[in-house]
Structure I
Amino acid sequence: MTETAADLVAVAMDYPFDRPDHSFLFVDGEAQALPDNGGSILDDVLLQNGAAPMHERTAVLAYGANAAPSRLKHKFSAQAQAAVFPVLNACLQGFDIVYACHFSGYGALPATPAPSSGTAVDIAVTYLDRDQLARMHETELPTQNYVFGRLGGLNLDVEGLGKLDAVHSYWSRHGAFARAGEPFALSAISAKRRGFAAVTQETAQSHARDHLAPGRDLHEFVAEQAVDPDIRKARSLALRAHARPCDHPHCEIVAR
């Protein structure tokens with residue numbers, strides 16, 4: 001394997017990437033710690049940075065790469081204006097974060113939320129202004145793997161802001177990658193009272209490889225789908241034979 005291919009595999013295997021263990025303000029590629037959170041304090045901090053106030057922002061679940069400063073920097077580097085927005089820790093009851101039934105553009109098995117009775121999962125919520133949400137759509141929707149919409153009927157506790165019963169989110173249109181009907185939770189994301197087996201990216205990729213290319217070297221398998229969009233698309237299509245659809249009853253798709 002070439003050094004470039006090895007680098008691509010390393011990125012894929014690093015998913016969902018590192019994120020701080022505290023809420024933060026994303027400011028032009030950097031994560032800045034926030035004071036004790038609250039709506040008025042957040043508005044003050046945003047004002048100091050010349051950014052839109054909280055009431056002009058959309059709350060969007062961030063459960064994978066969208067909560068990681070390194071990936072947010074990559075996504076928003078294309079914007080001419082510096083991106084400034086809060087990323088607040090949150091706890092979502094009755095859900096877990098599981099591997100989606102497709103491969104990302106860099107070869108990872110990405111994530112999607114899935115109902116899981118009794119589970120409480122640690123995620124984040126990004127508060128995006130209109131331009132930032134448009135940019136996030138540009139990074140999530142063109143591949144036709146995710147949809148964007150409103151999830152209702154939730155028990156979501158956002159640090160410093162309290163409870164929400166509805167929030168916007170991206171979720172996989174294909175569902176979760178499952179074995180014997182059961183999704184795999186992301187072991188890199190903390191949760192209590194899990195009902196699904198929690199595995200690493202490497203283990204999830206191994207299960208996918210066993211279904212799609214038995215006997216193939218794992219790193220070569222990941223490198224192929226990171227480099228070749230045709231292989232990536234074909235494998236994502238084949239993976240759907242092992243999909244478990246999201247069965248949350250309160251979903252309203254807004255964009256796809």
Structure II
Amino acid sequence: MTIINEKIYSINFDLKKRNKKSIKFLIIHYTGMKIQKEAIKRLTQIQSQVSTHYFIKNDGKIVLMVPEKFAAWHAGVSKWKNFNSLNKYSIGIEINNPGHQFGYKNFKKKQLVSIVKLAKYLVKKYNIKPSHILGHSDIAPFRKKDPGEKFPWKLLAKNKIGLWHNIKASYLKKNRKIKVNGIEKELFLSNIKKIGYSNKFNNNQGLKKKNFFVIKAFQRRFRQDLIDGKPDKECYIISKKLVKIWN
């Protein structure tokens with residue numbers, strides 16, 4: 001594959017080779033560390049017990065860390081629809097970015113060019129559905145925020161990577177912060193569950209708190225201007241549209 005610029009191998013992966021048909025998802029992350037060199041070190045040292053298949057540097061260079069035939073340790077405790085522990089079923093891509101903890105930045109243009117190039121290659125190779133291209137926060141909403149609200153999912157969808165709604169921004173903005181009634185709230189939660197979001201994680205939080213984190217994950221992906229964990233009319237309208245196009 002000619003789009004790989006470097007190989008910096010990690011030893012953090014499952015030794016058993018997996019069947020090509022088992023690869024069904026593409027999961028996008030940010031590194032969430034201050035320094036790129038330290039992010040690479042963490043993803044390759046045995047003590048961290050984390051890794052990724054691909055790493056995209058600040059300059060857009062694509063680094064191979066774990067061959068695709070092995071499951072890299074990038075997703076952790078995760079769930080999407082009926083899939084649990086998505087490491088087994090996915091390719092992980094880490095994009096260098098300090099993340100929310102260290103001054104979250106816009107992704108660099110060269111990085112976005114590379115993610116489009118790499119994702120297109122992987123989608124074609126493994127016949128990955130647009131609805132199976134996800135962020136880490138989609139599959140682990142209680143633990144993760146990456147790749148975050150600055151990640152341009154709409155731009156990727158225009159390049160036939162992942163899904164996005166085509167609702168007019170002006171219409172959506174009119175419905176922002178307008179409260180939903182009880183029925184609409186339940187329909188919204190039902191819609192995002194149909195899409196794939198899950199609140200069924202083993203922790204000590206109540207259902208209300210679990211839903212709060214799931215809603216924020218949905219907003220980080222599909223309503224990036226306001227992430228407050230509150231389902232308003234805008235969120236409800238987006239969820240209705242997505243259910244129709246999701247598969």
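Coordinate-derived values only; no laboratory data. These numbers were taken from a predicted model, which means no experiment stands behind them. Cβ atoms are built from the backbone, for glycine too; each structure is taken alone.
Please state which of the structures I, II yields 20 when relative contact order in percent (Cα under 8 Å, 6 or more apart) is computed from it.
The value was obtained from structure II.
Of the structures labelled I, II, which one yields -10500 when helix-only ellipticity at 222 nm (-39500 (n - 2.57) for each DSSP H run of 4 or more, over all residues; to 500) is computed from its coordinates? Structure of origin is II. Tell me which of I, II gives 22, 17, 14 when you compute semi-axes √(5λ) of the Cα gyration tensor in Å, for residues 15-134 alone. This figure was derived from II. Computing Kirkwood radius over Cα pairs in Å, for residues 111-158 alone across structures I, II gives 13.1 for structure I.
Source structure of the calculated read-out (distance in nm of label points 7 Å out along Cα→Cβ at positions 79 and 175, 3.5) within I, II: I.
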